[in-house]
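Trainee: The data blocks that follow each hold one structure.
Values in this text are rule-based calculations from the coordinates and carry no lab data. These numbers were taken from a predicted model, which means no experiment stands behind them. Cβ atoms are built from the backbone, for glycine too; each structure is taken alone.
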Structure P
């Protein structure tokens, strides 16, 4: 499997398109423009070279997957729209000051190398052997991480799941798919504008029914997704990949529970449009019931226009010294930590199992003894100090059931809210197509 695909898994990204070429204009010695503008997007542009490169990349991937290609003009239109949307998001991320440091990129690339059993320093050579430029690859990773952080800020962080909502969902799970099995699902979205008229809704409904009938008649679902879907997964043939039953968004889970591999669901109406799902495959899973857990609390500080990395790191170092001299960690965390999820609880993160935190955070936890406080360190969320409060082996069957239900509800809302969020950004942007 190619490194670029494994990198997509490492990032767990919703948005999987890439910008392999930098947005630059090349001039010949006579001063002639060698690149063209495919679209003007607010104060930025999408270049024809980007569109051409992405089109070739997608065609190659679809051929490798043995997916019948849609007409080239349809494919280019889909890809251009994807590049426009990414440019809009990158501009927003820049306005918000979202930055991905070299250290964060290196951490992700190190994960890619480890997944492929390659020493980190050999990654450029390995990429070159696969026809990929290392610098372009780094730029692409930085871009995707930026999009992920933007989505985390604008969408994920704003999603709330009430205890009552969680309990109601758990009560319905007896009719849900086996949460320990894994499902390979594909998806087509025929979007409906937020302010759609009855005539527009009827038209989009008819289009969704047409796509459903084509899929039910045996036409290639991946090609239909590339041609008709308005989802961010359209260029990937609508693939949502392998997911456990407990990780499926509720709208998907409710359909999968009724389906057999190879079946296609009828169109389902939601605020974002009409959804069609195909269950490609399913396989059994093994439930984990006992795990090692850690109990920790932390203080998070973030950089801003007035405080750079060095300033914030020193502030945390000073806080650490105050705690070591007897001040109360929880009291300081409550008034200084910038983590909205834990500050009110004195920075307490509760009991957590493996995979709960990002890699750098878990590495620090693993190195701590009970009650020890880490030195300041940085993750994608900012600068932290952690105090390890304890370790235990715990039967997590019930805990995992609630956690999985929470994640499933949040993912369902996140996918729906992401589509609506993207549409709002697109509607608010100035876009002038030049091709």
Structure Q
């Protein structure tokens, strides 16, 4: 338990890992090149909303096991383990900026112990660790050792998915390095799934690619269900009852995947295939299918309102649409690649008036066209339709009577059925969800 760990990258992934490692008893130096972020964290204020994280950070700061600093801190040279936890930047086309992560890692490793163990958890393409090792060896740092532990956190449940992980995929080069990583992870009592480094890197791509395929598959099935009188939720239940698929399969009809995490690995797999001149039509089709399904709320909304934008391009102009939820997922303040914001931008392009409420979004400086309301009901005032985008639990506490009273026309578009049990069962509400004929 005497190990000293330096964690690089203090946005979502790294800040959770650093706090959990400190809680487990390790001496953790939490690093980020953004000095303002380090100052904020040193005051116990994480940059990203995550349930329980501010309390965990504050507690570990008090114990003295967690300290925040920029990478030039001299404590870096004393770390036994360098753990890379950057959230890999991704652009609007889901293309990740891996070189940005690698460059910051190289800069840090030049001041690290010569025999330190370097663990990479950032989302990077397979082969990244091999390339990093070659680059460091060329710079005279050939004694550094490497391991890959693909990140497996879930926004809104990140602490429990790290602290109480079912398993860690661990890629190493040697049995000695595997033993060291296994000992490092022993406080978490998780199964170690051991393999080579490239296999661990590839496992992350394959896992997210499989989940993305599952999401797009059930949404395609749902679109057919809407036309033939079937209920996609019932079909999903039937699929999960098969032992070859199982009850935890990613087969819940609803929204397209967003946020960049799954899409990033789809892009990695496609790029790897292009670089090696092989065809991966299934993987390429996942991105296309998901992009098509992202437009489902638009079609559901226009059909429910009885308008045809191809016949009248101004049919939404001046019409007030309410939106519940703006963040990527409930339990987080992350707006990056939010499908709700993409919908709001589309509505604005059509000339609609947008009123939105999200408990984690007090301001929207980059989306002035969205009126932020003070409560779910306030967002509904005089609206002609409501689109439910993020599954914040408080939305389920809003009664149908209040919704009907507030809205001009009580139309509710709820792709994933978040409020199905409340608003979906009331005869006074016209309720539309994925996979069921409207």
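Trainee: With mean projected area of the Cα convex hull in nm² derived from the coordinates and found to be 24.5, which of P, Q does the value describe?
Mentor: Computed on structure P.
Trainee: While we're here: Taking 19 as the value of relative contact order in percent (Cα under 8 Å, 6 or more apart) derived from one of the structures shown (P, Q), identify that structure.
Mentor: Of the options listed, only P reproduces it.
Trainee: Have a look at P, Q and say which one yields 263 for volume of the Cα convex hull per residue in Å³, for residues 108-219 alone, as calculated.
Mentor: P
Trainee: Say we calculate mean count of other Cβ atoms within 10 Å over residues 324-331 for every structure; which of P, Q gives the highest result? Could the numbers behind the result be given before it?
Mentor: Values: P: 11.9; Q: 22.9.
Biggest value here belongs to Q.
Trainee: Let me ask something else about it. Where is volume of the Cα convex hull per residue in Å³, for residues 276-419 alone largest, in which of P, Q?
Mentor: P
Trainee: Given a value of -15000 for helix-only ellipticity at 222 nm (-39500 (n - 2.57) for each DSSP H run of 4 or more, over all residues; to 500), calculated from one of P, Q, which structure does it belong to?
Mentor: P
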